[in-house]
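So, here's a batch of structures to check.
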Structure 1
Amino acid sequence: MARARRLKREEWRELTAAWATSGMSGVAFAQKVGVNPHTFAWWRCELGREERCTPSKLSLVPVRMAQTKMPAVPLDVVLPNGLRVRVPSDANLARVRDVVNALRGG
């Protein structure tokens with residue numbers, strides 16, 4: 001009995017493309033074209049993996065980040081003498097330090 005010729009990758013690619021439009025099950029299609037159903041299933045998986053991993057199928061999409069302003073949450077500073085100072089979130093920290101030192105007596 002003569003041994004079947006080994007198909008090349010491109011031939012398997014053509015067969016899987018033909019199968020995709022045939023409406024047949026993989027087993028039925030493989031039997032119809034005279035290839036081993038298990039080998040056909042392996043090539044479908046292999047070529048599908050190759051398709052998903054082909055760099056030409058990947059692309060970068062520009063993304064624009066929305067400018068969201070953080071809500072202005074004030075900071076409460078409580079001094080050891082119980083005095084509470086409410087500081088806006090956008091306050092100049094050096095100035096806040098000077099005010100706190102002045103209120104602390106320092």
Structure 2
Amino acid sequence: MKIYYTKKDSFRDFIMGVEFLKKIGKIPNESNFKNTHVLVAEVRESDYEDVWMLFNSDDNPLIKKQDSYEELGIGHTSMSVGDVIEDQDGCFMMVDRFGFVKIF
């Protein structure tokens with residue numbers, strides 16, 4: 001699975017969840033996704049909950065990359081609402097306030 005984190009300049013809106021993003025017209029799509037998110041890691045896990053747990057643990061692969069946050073354009077290490085997981089089938093699932101929501 002590929003892990004995309006919300007960029008710093010979009011984080012404030014995205015942390016509010018999918019319903020808020022729908023209301024303000026900011027749900028990402030294939031054409032604008034790279035404006036709001038950046039690829040931060042690829043992992044072998046195949047379950048969304050397992051990915052969530054990994055990126056909210058001491059084994060989080062991003063902890064070792066802290067010096068590259070500015071380069072990546074992110075400001076957080078733990079997976080948060082608004083971050084996205086792309087599964088092996090190319091489905092993009094956004095972390096929401098409760099669970100995950102397919103965005104495209």
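Just so you know, all these numbers are worked out from the coordinates, no wet-lab data involved. The structure presented is a predicted model; accordingly, all values stated were derived computationally and were not measured. Cβ atoms are built from the backbone, for glycine too; each structure is taken alone.
Suppose you compute Rg and Dmax of the Cα atoms in Å for every structure in 1, 2: which one lands on 35.4, 105? Corresponding structure: 1. Taking relative contact order in percent (Cα under 8 Å, 6 or more apart) as the measure, the highest value among 1, 2 is held by 2. Computing distance in nm of label points 7 Å out along Cα→Cβ at positions 77 and 93 across structures 1, 2 gives 2.5 for structure 2. If helix-only ellipticity at 222 nm (-39500 (n - 2.57) for each DSSP H run of 4 or more, over all residues; to 500) is calculated from each of 1, 2, which structure is the one that comes out at -6000? The read-out comes from structure 2. If you line up 1, 2 by distance in nm of label points 7 Å out along Cα→Cβ at positions 5 and 69, the top spot, with the largest value, goes to 1.
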